[in-house]
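Here, each number is a calculation from the coordinates, and none is a lab measurement. All values reported here derive from a predicted model rather than from experimental measurement. Cβ atoms are built from the backbone, for glycine too; each structure is taken alone.
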Structure P
Amino acid sequence: MSQVFEQEVREQPEVLARLLERGRGAAQDAAEAIRAHAPSFALIAARGTSDNAARYGQYVLGIRNRLAVASSAPSLFTHYDVAPGIQSAVVIGISQSGQSPDVVAVVREGRRQGAVTVAVTNDPASPLAEVAAFVLPLLAGQERAVAATKTYTAQLMALAMLSAAIENDPAGWEELAAVPDHITATLGLHAAGPQGTDSLRDLKRLLVVGRGYNLSTAFEVALKVKETCYVMADPYSSADFLHGPVALLEEGLPVLVVAPTSRSFEDLDAVVRLAHERHAPLIAISDSPALLQSADVSLPLAAGVPEWLSPLVAVVPGQLWACDLARARGLTPDAPRGLNKVTLTR
């Protein structure tokens, strides 16, 4: 059985170290233009895995750079042929391939209106890169598995670098420099492979819950499980989950929580308590010894990762767990059915 998916998961420290070394200048050039433009908000266009990176962008640019961040509706620019006024924005297009016409259309229109435009892509010669004024290349090398892994964390790193560059923040760059080591340490905690997938090989549904910066991680882990394991995995903010979907929680329905200890969320703690009370199997991605000990499946994280960078690390055990679960189900995670590496939507 092919091992490409797992190999690319384990390449991520090298990929991010290379991006930090060779991509800083591009981030600083884009940041200089953004500061000069003084945008009133950021608009991000993305699809699929890249849209989960955009969720991270909403938090990192909103919290660290105090920008209101909106997710674009690309159909406005394509099917409806209506372009909102975005001239006062920084418009960011995120796409591994840089080929999806709808994402390209948003960035093209932003540039036509005079907005600062930034492409985050693994192909600096792609249509997305051609229409943007600034390009943040991911430098991830060819990604052979259909389900994205290393390009996803490279997208998060590119957005984090852009945030640090906008703030001209030396401390932020120091924290960024430690991320590859944090991921290496986390991979070391999973050297024998994730645990607990055999007992869950027949699951049909999965709830995935996160909050804050790691809402992006919840959505991305759920997507990896859908893509590679063909399981109906539903991602939620823990706050939203308590506003209705908590009614779904019952005995035997597994819950995966993304819960680094860098920030406490009472609603996320409440989901954990309810999982125990309703005898729902609990899968925990965390660096909290108490939470990991109480979980049915423990997916440990290296400790000491700053909250704003924790999604770059927290997604890694989720990627490995999805890969291992797919194998336990007799599936090949490298090439999910019905999927292509490049998806073109309009």
Structure Q
Amino acid sequence: MSYCRIIGVGGYTPKRIHNDEYIEFFGKRAQHASHFLSHENRYQTIDLETGESEISNLQMGYEASIDCLKSANVSPFEVDLIIYTTLTPNNIIPASYTMLQEKLGISSCAGFDIQSGCAGFGTALVTACTFIESGLYNTALVVGADNLSSRFGPFMKDKSLISTRMLLNMMMFGDGAGAMLLQSSNHQKNSIYYKMMRSNRPNESYGSIIEVGGSKEPYGSDKIPKENWPVYQNSGISERILPEILSETLNEFLKLKNKNANDIGHYILPVLNKKMLPAFDHLMPDFPVEKAISIEGLGGAMINSAVPLSFYYGIQTGKIKPGDECVFFAGENTKWQHAVIAGFWSPNIN
């Protein structure tokens, strides 16, 4: 049997925009919106003056991939599987993975895109690991990238069109890319030992939705309020359901593996902010919050790049060291799908 190791990680983030810059551009609307946020900064590609993106989704994914491959001392030509997860691709087709393959100069590899929100990267990790354990592929590059601020760009030509609600969504999300490299191993030690992905709340209302851009409403429509065109958030529901899913999922994992919450070295989470902490603490009071690592406070809600960039941040700051045990949780508030991977940071060290 083949095992699967995490041997590399990389990241790319655009400039950071502070609340004060938004307030300078939008005045009281931004000041009001900032009161509902758990962060003061976000990484974003958008130029607030012009509405143009300073770098594309694909270019960010490429930069993160190069950084990841260098960290693992692996040539792009060794990659035989690419999974690219995003909800804001450069184009609907061709698949982002093929365009990344071209930029990396890889002549032949398998791959596919995953269209998802914050759960996408966890789903991609589970899938890549399963392929590697099957023996079908040896080295998998998993990339999560999003450029959600670009969806607000067209409205920046007339800032009066941007309502406080739209501005709140614009200030909530961050842009960036993260990548992780998985490789087969003959040894179980320091490998991934647990993986799970599922959706088990299909009857719950969605927490967020992007209605414009699919085949039902491919372009802007009077059927959908303009302030909802970039993204729509269903107020209040995330703070209730996401802590429930996180606690249920982690308790299930810990029970199955006969572990206590404090036995784990690090928990890599897309979000765990002050709005969710009280509910989560009530549901899982023994959770060691000091072991949770999330980049949200630095870069906003990072969607598909949240998990790899949080992991990358933990390594760059020295919190995560080679051989450390990590649990990766990826869950989203669209229709509440989620995924968990548990294993060890096992870099190639010369």
message: Going by mean projected area of the Cα convex hull in nm², which of structures P, Q comes out largest?
response: Q
task: Match the computed value 25.9 of mean count of other Cβ atoms within 10 Å over residues 158-165 to one of the structures P, Q, and report its label.
output: P
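Can you tell which of P, Q yields 16.5 when mean count of other Cβ atoms within 10 Å over residues 230-237 is derived from it?
Of the structures listed, the value fits Q.
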- prompt: Out of P, Q, which structure matches 27 when relative contact order in percent (Cα under 8 Å, 6 or more apart) is calculated?
  reply: Q
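When helix-only ellipticity at 222 nm (-39500 (n - 2.57) for each DSSP H run of 4 or more, over all residues; to 500) is calculated, the result is -9000; to which of the structures P, Q does this value belong?
Details: P: -14000; Q: -9000.
The read-out comes from structure Q.
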query: Here mean count of other Cβ atoms within 10 Å over residues 150-157 has been calculated and equals 17.6, so which of P, Q was it run on?
result: Q
task: Rank structures P, Q by distance in nm of label points 7 Å out along Cα→Cβ at positions 62 and 166 and report only the one at the top, that is, the highest.
output: Q
- prompt: 19.5 is what came out when mean count of other Cβ atoms within 10 Å over residues 14-21 was calculated for one structure; which of P, Q is it?
  reply: P
